[in-house]
Structure P
Amino acid sequence: MASTNMPKSLPQQAKQDDSLSKIYLVAYNVTQILGWSAIMLALGNHWMTNQSVTGVYEDVAPLLNIFQTAAILEIFHCAVGLVRSNVVLTAFQVFSRVFLTWGIAYSVPEVQTSIGVFMFIFAWTVTEIIRYSFYFSGLVGMIPYPLQWCRYTFFLVLYPIGVSGELLTIYASLPYVKASQLYSISLPNSANLSFNYYYFLICAMLTYIPVFPQLFMHMVAQRRKVIGGASKKKE
């Protein structure tokens, strides 16, 4: 009796697991949409109130810290197979943003009023609202073409703005990091290890040279495949 029932229960269990995974992913994406939309509202309210980007970080920092850090879950999503994205590429993108959020913007208050901080927060916010809306639409089986077009077009402007803002922010932090020896470890110490955060930041900036063009061209190829393919089918 047990052997005859087991084959029937496996597909049923798989369907239940798929349903739970889908419910979880829908909830995650909706939460991120709401979070980044709140950040966008805070950006807009700051501009309407002050007519300036100076001080915008103070208005959005609590939400930014929460929802950008929550993106670490996406590495887990890839690792366990909830989504098909490349786990290494996802980890690099997520940790680079978490690093900017906590290792620079939060840790070096002197850069919080710089134009670079506003640039990457604005670029991230628009990108994430579109991206999570796109994923949510895919999960419910209905992706409007305008949203698809935005997903594979806005990056042409938003990626350069975001990367420029990130680099400007890291560069602006260098004098303060060097003077304060922030997060640096000097010898001698019990662990017999040394670490210089100032030089680490310089190396981090240099990684943008090989990595950013690859990410950008990957999105260009995806745009050609998705938008171009859609156009050809219509023709």
Structure Q
Amino acid sequence: MKNIKDEKISKFEKIIGYTFKNKNLIIEALTHSSYANENRKYNIPNNERLEFLGDAILELIISDFIFHKYPNMPEGELTKLRASIVCEASLANIATKMNYGDFLYLGKGEELSGGRRRTSILADAFEAVLGAIYLDGKMESAVNFINKVLIPSIETIKDNNMYMDYKTLLQEKIQKTSSIPVDYHIVNEKGPDHDKLFFVEVRHEGITLGKGEGKSKKEAEQNAAFNALNS
């Protein structure tokens, strides 16, 4: 079992372009709470603390980059641009392209319900991996990682005005060929009231254009619009 785990971690390290000195950090970063809960007797840490750290580090790295990259951009536009780069759908999109889902440690229930493709889980894992890289290799390694996997997309986002509201962008795109607006439908809700997850589909003339999820209806709708624009 240990050899299988070592091989899995080694393969993931090649994908992200970083080799960990402390392998426990990357294992923790890829461990979802559902897996830790199902194996509680082993006291396995999940990736939520690393996600918290990675989230803060990501905002700092991106803020520093766009502050210097666009010296004439006002604060409000910088905030919108940063939000579009670090949003859940954007991070999940990158994590999907890098096959994060194949390497996650998930509980059986989460596995069966499609957790390896779930936007929130993938985005959280991306931030957790960044947090782990920061702890293992300090800020320089974290910056190098973000420069490689995320910075190249910023110019595209800015040039195409994708830091605007994704719902607005999608509506403007549809209006070029149709006078019928898109509509958003909540198709599912999961979790208790204080920690609910919303699942939304955006449709046009009965056809589903994109799906999204989020911790609020607004976030889920934005993620659905983002996915529709990028499908």
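Every number here is computed from the coordinates shown, using simple stated rules; none is lab data. All values reported here derive from a predicted model rather than from experimental measurement. Cβ atoms are built from the backbone, for glycine too; each structure is taken alone.
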Once mean count of other Cβ atoms within 10 Å over residues 111-118 is calculated for all of P, Q, which comes out largest?
P
FRET efficiency 1/(1 + (r/R0)^6) of positions 31 and 71 (r between Cβ atoms, R0 = 41 Å, to 0.05): greatest across P, Q for structure P
Name the one structure among P, Q that helix-only ellipticity at 222 nm (-39500 (n - 2.57) for each DSSP H run of 4 or more, over all residues; to 500) of -26500 was derived from.
P
